[in-house]
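Values in this text are rule-based calculations from the coordinates and carry no lab data. What you are looking at is a predicted structure, and each value in this text was computed from that prediction instead of being measured. Cβ atoms are built from the backbone, for glycine too; each structure is taken alone.
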Structure 1
Amino acid sequence: MPVTFNNEEALKRRRDRETPLETAARLRAEVGIELGKQAHQPLSRQVYDELSGED
């Protein structure tokens, strides 16, 4: 149980320190992934509708 508690505490500290966008940027930098300009633009509603099966 102590290991789980330590992991949960570490995750909580990281959540308090980083936003989800910052976490994603950090992980991309760690593995060497660079986003192009197109990746910074949101997808259209139609794309989400197609993914969910709605027309």
Structure 2
Amino acid sequence: MLHYAIVFLVIALIAAIFGFGGIAAGAVGIAKILFFVFIVMAVITFVMGLIKK
């Protein structure tokens, strides 16, 4: 999941360099959503690991 967030961030940076504002904004939005989903899943996994012990 984090990999996809980084990929979309790189796509957004490349699109911004070449002047494609709409594509860059869309890729940044997707990257943000994927990053926050990754963070939530990581925290849930960490808490479940602590409870299991």
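Taking helix-only ellipticity at 222 nm (-39500 (n - 2.57) for each DSSP H run of 4 or more, over all residues; to 500) from the coordinates of each of 1, 2, which one would give -20500? Structure 1 accounts for this read-out. A value of 17.1, 49 was derived for Rg and Dmax of the Cα atoms in Å; which structure in 1, 2 was it taken from? Clearly, the read-out refers to 1. With FRET efficiency 1/(1 + (r/R0)^6) of positions 18 and 42 (r between Cβ atoms, R0 = 25 Å, to 0.05) computed over the structures 1, 2, the top value is the one for 1, the highest of the group.
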